[in-house]
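> Before anything else, here is the set of structures, which you'll find just below.
The numbers here are math on the coordinates, done by the rules we state, and not lab data. In this text the structure is predicted, and so the values were computed from the model without any measurement. Cβ atoms are built from the backbone, for glycine too; each structure is taken alone.
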Structure I
Amino acid sequence: MAEEKTIGITVKKSEDFHSWYEQICLKAEVADFAPVSGTMIIRPRGYMVWQHIVDHFNKEINDKLGVKNAYFPLFIPSRFFEKEKEHAEGFAPEVAWVERKDEKEERIALRPTSETIMYDSYARWIRSYRDLPLRLNQWCNIVRWETKDCKMFLRSREFLWQEGHCVYARADECHKETLLVLDNYEEMMKELLCIAVLKGEKTAAERFAGALHTFTVEGFMPDGKTLQMGTSHDLGQNFAKAFGITFIGKDEEQHYGHQNSWGVSTRLIGAIIMSHSDDKGLVLPPGLCDDKFVIVPIYKDDTKELVFHEAKKLLAGINEQGFFDDRDSYSPGWKFNEWELKGIPLRIEIGPKDIAAKQVIIVPRDTGEKRAVPIDAVCAEITTELGAMKKRLYDKSLHRLATHKKSADTFDSLVSLVNSGNIVSAPFCGEKACEGEIKFESGGITTRCIDEHTSNKNCVKCGKKAAFSVYFGRAY
């Protein structure tokens, strides 16, 4: 009995968000701690979620954009970082280096991102405008030696991601597809993850090292913090010039390529957990689950054979993937709690009284509301309920974002509103020094993305004429 009391979530989401989140990851068997500090193990339930993201996004980029998947080495020579100084400086604190046996050997880094190793190859592969556009993507692991505030999925020393890297002959073509990928991210957040996001451009201080423009999709979490969920960067010709990525154009002149890069990571799993889960455990959008339902039998010894027979017949007639929990050693109530904890979207209960009434009881994971459904209508009802659950989860996320978007015209009101758990739009001059002062004096408030590109007001901090309005918030 003592063990059963510790199986479920023991803290409330509203009272101790950090502990609640960690318990969801561990007890729902999404992830586990690893022996090296700051790293984690992604368990099958967590990797299932990632695999659905991989499959969904591969279809988008492979079928619609013509992007091909490839793989480049984990090991990056130090001389590659020296070719693009701004990029190297941006990642210097996070780079993990392989220990050298001989000081004369070149230093080798574990990739913090793959621009340098990929662009070395691009310079050799691209010769003519006929080789363009070159669109490649890789799914891989990344190593960034974070030392502070590591959290499962959200911030760790190693994580999984996809990174797309494309080269174009024209700047307008490059910029267009930079934004198109961002739209694809936004669509995936809505349709698959059921999370509403803000979409916009980063300020100069938050721009990816070496890029002309960085665009982002930002989620708003239930604890009042924002989460950068995906970025797309217009790199211009900076890396092309550093790595010698040139091509002979139709004019028979040599030109530098125009490039973009874009990526999402396994931090999306963290966003899903935080956005949708509750005090009972994991809640997953149906599109991220292999098993859409579980059938739980309710019986006594003299009705077991009848109930099991009808449950198996029911399972065989359902066209969605699910399973029948026929374990004898656990009570129906224990099974209810287990599958709620692990996030199965629908529970189907069947017992002798249901069989007599030619019905089953269907319980959606997100609402917990029980409803009797005729057995001959179960297939259609499952499809309908999965769609309704998807809509409810997204609408809840959209409502949370909409009701916590605020505006401020003074620094004090900005800080007060953000500290109250909001994301706040305020006029801003756009200068890096001013942005640094806001972050320092507010104890960590940062710009998330540009709201409006024009403003007739004065900067919320320095009082100079604002270049635009920007969303501010506290971020993971």
Structure II
Amino acid sequence: MNTPMKILLVYPEFPDTFWSFKHALKFVHKKAGAPPLGLLTVAAMLPPEWEKRLVDLNVTELTHKDLSWADYIFISAMVVQRKSAGALIARCKEAGVKVVAGGPLFTMEHEKFPGVDHFVLNEAELTLPVFLADLAKGRAQPLYSTTEYPDIRQTPSPLWQLANLRHYDSVSIQFSRGCPFSCDFCNVTALLGHRPRTKTASQIISELDGLYALGWRKGIFFVDDNFIGNKRHIKTKVLPALIEWRKGKAGMPFSTEVSINLADDPELVNLMVQAGFDTVFVGIETPNEDSLTECSKSQNKGRDLVESVKHLQRSGLQVQGGFIVGFDNDPPSIFQQQVDFIQKSGIVTAMVGLLQAPLGTRLYDRMRQEGRLVNEFSGDNVDGSTNIVPRMGLEPLREGYRILLEQIYAPQFYYERVITFLREYHPPRIRLQPDPQYILALGRSIYRLGIRGVERAQYWRLFFWTLFRRPRLFPVAITLAIIGFHFRQVTELHVS
């Protein structure tokens, strides 16, 4: 098959979730958080002579004309996109277009999607070339998978030009895959392994250069499951290269995911801040030591977690936190313990979910052996669902969870937490890229939150407190006020 193919890469829609930021994005007239990194990377692996188009259902519609144009539809999705992916596959089959599917959802649940013609599973660097070779010979198989892990130093830069970047508020890139830790509820190691595999510094700089050349100046999220999984490499190679690259450039703040032991390494923290990182997501999970032992979260044990968080904040990093309730060792008081910890630590963006057991995890295997698996893993961290039978009982868990979320995202608690954070936060001075949308967002926040909102009193207190006490952090304060509005909408949707 030597004729150039027409490939339509389609990304399913996300539901209204904690991380969708749909309600906050309206303040800056953006349609989605970030373009689909996986599909854009796969696009770069396809033959250069093939025609390629991207349709992200989070920012635009899939038309009949799109379907008529395509020889193949390539779909990638996460578990939380399951419903949208199923509807998309059905529509493609109705139109008579062949579907090629990959990504985490299909790697874990491909048997649930009989409408897919070809599954290219696990990491595409290994399985996609085999599929393409068979396709060229006219004998493509239904399923391609592997138990091996590729060398991502050979991974090409994503084809950013396929995406209309003006619809997005951030862009994702990837430096590493895999995580050295063994949290029993996490399926990262089941999908990507324990040994962190990294790109070279020159690869990352090349990707950043490509984005900069396209005019991108907004935030960049390193989607690594643990950016500091290979500390030596990022200390000696990657961060120094990022520090050098950033010289003379405005905007483009970085964020990523790290483990809490980052707080134990002041040199690494300082290098990250110099490189332009201003936000890190940390899996705190729980302040309960017995529950940390239960889930093998060894890196969080035996430390003052609040002080670790505050150290990172004082060093110039906003800490976002992931929290879980529903461990077997959680006492009835865990819900108030979580509220107290979140408020005291000043973790403004606190994602709290019920314990779930993804396929492939040690928790899933244990729950299956104990006969405690129920329902279906939703992939949504804050929809109030779980696929296990909790030891404390499902109704007490749900009720405690509802009260917990309503507390931490009530205006009084939320804005108080923002001020707690701003008291500690000391970022370096950086040159910002002016963006008219963010000036307009301030006006929209004044109208929507300061005039019409239920949080009017708290909004104006934060507004003037920041102006007079921490004026340099005023844009951060307004951004967090807007994000809080999104969190309250999601909370009301799922648990009220």
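> Comparing structures I, II by FRET efficiency 1/(1 + (r/R0)^6) of positions 170 and 338 (r between Cβ atoms, R0 = 41 Å, to 0.05), which one has the largest value?
II
> Let me ask something else about it. Please state which of the structures I, II yields -0.41, -0.64, -1.04, -1.11 when log10 I(q)/I(0) by the Debye sum over Cα atoms at q = 0.16, 0.20, 0.26, 0.27 Å⁻¹, for residues 74-129 alone is computed from it.
Only structure II yields this read-out.
> Of the structures I, II, report the one carrying the highest value of Cα Rg over 2.2 N^0.38 Å, for residues 106-265 alone.
Going through I, II one by one, Cα Rg over 2.2 N^0.38 Å, for residues 106-265 alone is largest in II.
> Identify the structure, out of I, II, from whose coordinates P(r) over Cα pairs in 20 Å bins from 0, in percent was calculated to give 22, 58, 20, 0.
Among I, II, the structure yielding 22, 58, 20, 0 for P(r) over Cα pairs in 20 Å bins from 0, in percent is II.
> Next question, about the same structure. Upon calculation of mean count of other Cβ atoms within 10 Å over residues 42-49 from the atomic coordinates, which of the structures I, II produces 18.8?
So the calculation was done on I.
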